1. Which structure, out of 1, 2, was helix-only ellipticity at 222 nm (-39500 (n - 2.57) for each DSSP H run of 4 or more, over all residues; to 500) calculated from, if the result is -12000?
2. Looking at relative contact order in percent (Cα under 8 Å, 6 or more apart), point out which structure of 1, 2 has the largest value.
3. Out of 1, 2, which structure matches 116 when volume of the Cα convex hull per residue in Å³ is calculated?
4. When you work out distance in nm of label points 7 Å out along Cα→Cβ at positions 190 and 214 for each of the structures 1, 2, which one comes out largest?
5. Can you say which of 1, 2 returns 49 when percent of Cα pairs over 24 Å apart, for residues 62-197 alone is computed?
Structure 1
Amino acid sequence: MPRGAAPRSVRRGKNMIAVASGKGGVGKTWFSITLAHALSGYKQKTLLFDGDLGLANVDIQLGLMVKDDLGSVIAGSKTLNQVIHHCDKTRFDIIAGRSGSAGLASMPIGRLQILGEDLSLLASSYNKVILDMGAGVEKPVRILSSMAEKIIVLCTDEPTSLTDAYAFIKIMAMQYPKSDLNVVINQANSIREGQRTYDTLLKACTNFLKINPPLLGIIRRDTRVRDAIRNQTPLINRFPTSEAAEDVIAIARKLITE
């Protein structure tokens, strides 16, 4: 095992899907929200966990005011079950993070693993649990992602996004070789361009890592996404027939049927 690598034997939560990216600003939280919304549209009981460390903003994008959040769990005053909030406009549950808090980022490995175990137990009450992880490859991101049944790596065609997505895949593949890593290309100018972006990433993974993370989906660039975020309204509610909404719905359908 490489020096500093985490233990490879992890308990994976059934139905848990981690959404990660090597780089910030690729639309990860928006994608997590829209994916959870699409899954709930297929009558999947869904929970969205905001694990974006100190930059939590799931509740902000949804226009929600929550009293208790993950910070209360980390402080020991609440359990995960006690900080679940139901979002009526999207018909799924959320556990909000605490923006500006370094609590999760600074948690000892042992406590992170316990949190992951608690999430795994909670996941048994849902059809799908989406973990909106922070950008980068910090230890909390790696540990919680490793406990998910499936990991979605979101990236765009920007060179820095591709480089950082590759770095995330490399570290997860080395430390947790049984990870089910999948790729979603966001903000693609077209399906063809999205496929080219994926092919570039796949070539690097194949040549240097000897792995072939499959393409889960391509989300086309859509100006209505920014409008929905600005208005704190889910895209599927505001523009249900938009290209980006249709693309995420297709990904949700694939997750249910595969």
Structure 2
Amino acid sequence: MLFFGSFNPVHNGHIALAEYAVEHNLCDQVAMIISPQNPFKQNWELAGEMDRYAMVETACKNSRYPEQIKPSVIEFLLEKPSYTVNTLQHLSENYGNQMEFSILMGTDLINQLPLWREPEKIIAGYDLYVYPRPGVEMEFKTERTHFLKDAPQSPFSSTEVRDRLERGDNVSAMLDSEVIAYIKQQGLWTLARKISTLTAAIAQQESAELYVERGKCYYRQNEWGSAINDFRRAEELKPELEEARQFREMVEEILEYRYKDIYNP
């Protein structure tokens, strides 16, 4: 069974789903295929490929079925951007005589399947095991779709995990303890790291959305001058971007009160 994902980072919900597939005899093994580049996701959000591999490897090793749940770097080796249909074709051509492949995905992903590259090949060639995502009904299915209504539902996403890490909040209920240790050791998902990554992305190509994201990091660090400069630049690039205007006005209000406190005691 192939479990595709950015795993940015891998969390306990991912591992619980892989364990569920093994426990319910849906497959002999689960390969957690780490995506190097998702066509629907900006690159700056992703931690490095080998960092994500190291975390998935650790989480698999510490799962209840370490011999049956393994990480895979196959998409690191294929042409980028990676597309699921290309990965499936490569695996089928090279290993199809030895094993059968199926796919584990959430209701959010199967609903997007018609928008993927060559979806008809995936629909015709593979069993799709679909687990529920909170608040997302399955709107698209195929003859080979199997809905796993009893599969565990994670109350959090990788995005929420990253947000908590950036705030310095406790994530022990979300991540394997060794994964947490790795994140701290490598300095992943800190505000300083995010600012550095966004600055590099902006240097490559200016974007109002990137300026807003970096401005919000400065905002959270009380670096008002840097924050307001980013929000203003975002408005210059995209005047209709409401989020930039709202944050700029909040910073201006903060600065107005601060100057009042200083000059009008």
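Just so you know, all these numbers are worked out from the coordinates, no wet-lab data involved. Small disclaimer: the values here were computed from a predicted structure and weren't measured. Cβ atoms are built from the backbone, for glycine too; each structure is taken alone.
1. Numbers: 1: -12000; 2: -16000.
Clearly, the read-out refers to 1.
2. 1
3. The structure behind it is 1.
4. Of structures 1, 2, the maximum of distance in nm of label points 7 Å out along Cα→Cβ at positions 190 and 214 occurs in 1.
5. It traces back to 2.
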